[in-house]
Each structure stands twice: as C-alpha cells, then as structure tokens.
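All of the numbers you see were taken from the coordinates with simple rules; none came from a lab. All values reported here derive from a predicted model rather than from experimental measurement. Cβ atoms are built from the backbone, for glycine too; each structure is taken alone.
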Structure I
Amino acid sequence: MVVQDLSRKEKTEFNKLQKRLRRNAGNAIVDYNMVEEGDRVMVCLSGGKDSYAMLDILLNLRQSAPVSFELVAVNLDQKQPGFPEDVLPDYLSALGVPFYILEKDTYSIVKQVVPEGKTTCGLCSRLRRGSLYGFAQTIGASKIALGHHRDDIVETLFLNMFFNGSLKAMPPKLLSDDRKNVVIRPLAYCKEKDLARFARYKAFPIIPCNLCGSQENLQRVQVKKMLAAWEREYPGRTETIFRSIRNVAPSQLGDSRLYDFSKLRADPGDPSIDTELHIPAIQVVNL
C-alpha cells in the first residue's frame, strides 16, 4: 500500500492518522523541551517501523518548527547475517537526509556470550546503546532521538515492576548516566497501532531483526500480550496507565528517597486545616 494509490476514503483516513501522529509528537517535544535552537539531533534508525516513522515526522515538524535544528540519521550495522546493507543508504539518499552507517560487530559478541535459547535483548541493547552514545559525541550531536512509543513505555513500566521490583519506565527525555548525552523519545505520546498503520501507508522498507525477533518467550512479548488482552477487555486502559506515569504522587507510594515520611507529624494547630467535623446527631434506640 502506498499513499498515491489510496482511494478517497483511505486518503482521508491517512491524513487523519498523519496529523494525529505529528500532533502527538509535537506535543511531546514541546512538553519536555526535547528540541532547542541549534540542536543537532542524531536520529537512530534501525530499519523498523517506529524509527522510520520518527524520522518522517521529525522531517515534517522541522519545516514549521519555531526553532532551527539539524537532523542526522545514524544506523548501527550490527553485522547480523543477511542484513541488507543497501536498504537504509538507498532510502536515506533518496530523501536527501545526511546519514552515517556505524559498523560494529555486536552480533558476534551477543552470540558468544549469551547461551543458546536465552534472551539476547538485554546485552544487545546495552552494546547498541554504548556504541550510539559514543558516536553521538564523535559527530557533535546534542540530542539522540530514539523511536520508543507510548506502548514501549508502558510495557517497560510493567517489566520493571514484575521482574526488577522497581517502579520506573522509559522517560520521554533522559540524561545519560555519564551526563554526556541527552536522549529524547519524540514518539512518547504515539500509539504503536498508529505507527504500524502509518508504516503500511508509507510502505517503509522494513528490515526485520533476525537476532531476537522470533523469541516468543521474551518477557516483553509476554507483557505485550497481557496489555493487549487488557485493552480488548477494557478499551483505553493502556492510555490510562500511561497517564499515570505522568501523574505521580510520591507521598502515596513508599520510597523514602522521594518523600520524607520520617518527618511526618500531626499538627492539630495548623490554621489551614479545618478540624471541625459536622456530624449529625446519632440517636441510640434500645431494642
């Protein structure tokens, strides 16, 4: 499916979808001050639907943005067997987007270190992140844009709760541990199903991940299935959960590093508190 071949009804639906995605991304960028005047944004392009959509949306938003910023696409070629090396260069060249292909054989490291049948995503993502963070400094990028969307953020929340015993997700904007890189997620407000539809309309040349894409036992796959089941039974639940991530009340949780529970004391003399309770008289009837 390509946009030019759509019927009138399909074009109307596509335009609505495109506007919604651009609006959501624009709102996230503004809410978290993701992009500033003079930024050089390194757009990490994996060849998946989300990163293609992110680049497309950022290119469009740049045309009407109140600030001037530069976009540079970067793909990390991890030397996976059968990886089509020409797809991304051809696509980016046709768009006229400046790009780099960073070659790092992380695939061999992952296969060597991770036992057969075990999950590869953890090590793979750490190696990929380290390579991209270092390269961002090499090319003078002030921001690193990743293609994580709303559903990724909610899934990560539950992964951390279920398997790490921590209440955290993926922030829309992040300062790296070494404080040398600022990571942004412009698609933080976008739904995965919208991005999937958009990718089909745009006919992006998707490159599948052969390293881990077939691992059905992944914890993230199981959490995704759980959330999908909830969404079918209670439509809108994923959005409600996402809103809760942006509406945190530390005093109603239990982390004393975020809220000093030890100093809580009753203060009956506080004039700002109405201590008068107006309780209607209670009549006692003896039976």
Structure II
Amino acid sequence: MSIDGFRTSRATCLLAPNPSPMTLDGTNTWLIAEPGSPSVIVIDPGPDDEGHLRRVLAAATASDRRVRRIVLTHGHSDHSAGAARLAELARAPVQAADPARRLGPEGLADGDVITAAGCELRVVASPGHSADSVCLLLPADNAMFTGDTVLGRGTTVIATDGNLGDYLRTLGQLRDLAEATQVGLLLPGHGPTLADPLGTLDYYLSHRAERLDQVRSALAAGAKTAAEIVAMIYTDVDPSVWPAAEWSVRAQLDYLASLGGHVSLGGATPPDPPASGGTPSPQDPPGEAG
C-alpha cells in the first residue's frame, strides 16, 4: 500500500516521484496543519521536480491556505533540492539546521519549538546519518518525523557527512524520547509509517551492534578493504548499492578505531552510487545496506 495520501489528524504525505533502490518508493513530503488552520508547514519538499512541487503547493494552498514555512530534516538533495523552488512558488522561508540550506533568518537547533499552522513541532537534533539531521516531534499526533534517521523499510546508511558514534547516541536518545513522550507513530522520509517506535528503535540498535560484530569478524578473516568487507557481510543486498554500503563500513571502521583499536584499510573511496533526482541520496534500500 502506497504511503501517498496517508493522513494523521494533522499530517498528510505526498510521495515524490523519485523511486530507486536508494530512495525506496520515493521521498515522503509532509504537510502539517491543525484542522481548519489557514496555513501549512511543509517538511522535506523533495527533489527539484516541478510536477511534484506544484502538487505540493496545490495541496498546501487548498481552501485558501498558505505555506507558512518549509522545514528540512537534512540537506541531502532528495529531501532539499526542491526547497528553493517551492519557497519561490509559495513565498515562504526555508528552515534547516545547515545554514547553507536556509532561506530566511531562522535555523533549526535542538530544543527549538516551531509554532505555525496551529501546531507545535519540537526539533530534536539527530546527527548520524548526516551531520545536519533533525527529527521533528508532533505531540498533538503522538508522532515523530524521522527524515532518514529511521526509514519505513530497511535501515539507514551512514553517509559520508555522517558519523556512527553520533548515530548510535541519536538512536538511544530517540528511544528514550519516544518512551517518555509516548510516541505512537514514526513518519519517515522514505517508506511506510511505523506504528511500533520502541520496537523499531530497538531493532535499529541491535542491527548496528550486529553489523559491528560482522565487521570485526570480516577483519579477523583477512578482509583488506572496505569493498571486501561489504562483499563478505552484505550478501543479502543488491550489489548495485554496495558503494553506499561501503560508506557505512567506513563509518563502522572509524567507530571501532575511536574505541581504541587500530583499523587501517586500503582501497579507494567508494564512488557515489546512482540515485534518481540527480545527486545521490544516502539511504538504505529494502535489503538494509546500513
């Protein structure tokens, strides 16, 4: 069942037409508004696709509403490339953790509360997948928007601008937050919604621990490059996304080295894998390249 058109009381998903092994079914663009509000918040406009952006604008401005602001969970192009064009069409500012992605004076920092469209969105800094990742808590719906920090299917690659140590801390903090605030639904940047936040976050944490054990075993078995490790431990993943898996392996090696070990591998830096919408987007395929 497609997530396109999925609704909570205050959130509606519009699926961008950029499916690929890297973006799953496409990017989930979210419209947020209290019922009856004259304005809307747009989360992650998605790629610079004129048809999708026009569709988002039409949905957001139905019944004489207006786009109050555009918010980015992070700066990867499958989420952010359309932000400038949508801002132009809607005459709305863009808020992001990364100053380079902003259009307007306001950024996003941990603990910020966005009050607009009759709703409150609480910003949760979530570095790991990327340095600038944030999640957004919507208490009125007991829901949290997770961008690429948690996907609706599979697990998340640690991108070249990410860090595994940060990501593990983020997952633990999100689990604590979900438990403390009784979050009942995760609304991801790709894939379907997740109705068991605690179970999902527990799985993500155990999956990371398992991958680290697999990397240790591959090293003990004589693997000499990140590519060799990928070939040994990502046997269940489509080889077309192995370059993205190398990003995660290198992040795992960096993490193991930070724990006090000495890890040194040869091999060239993996190239960016192809993804729809232009610049590659570092998310996992359904087979879990994370």
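A few notes on this one:
- When Kirkwood radius over Cα pairs in Å is calculated for each of I, II, the greatest value falls to I.
- Each of I, II could give mean count of other Cβ atoms within 10 Å over residues 159-166, but the derived value 19.6 comes from II.
- Comparison across structures I, II (criterion: mean count of other Cβ atoms within 10 Å over residues 15-22) gives the highest value for II.
- Ranking I, II by relative contact order in percent (Cα under 8 Å, 6 or more apart), the structure that comes out highest: I
- Rg and Dmax of the Cα atoms in Å, for residues 135-230 alone from the coordinates reads 15.4, 44; which among I, II: I
- Which entry (I, II) yields the derived value -13500 for helix-only ellipticity at 222 nm (-39500 (n - 2.57) for each DSSP H run of 4 or more, over all residues; to 500): I
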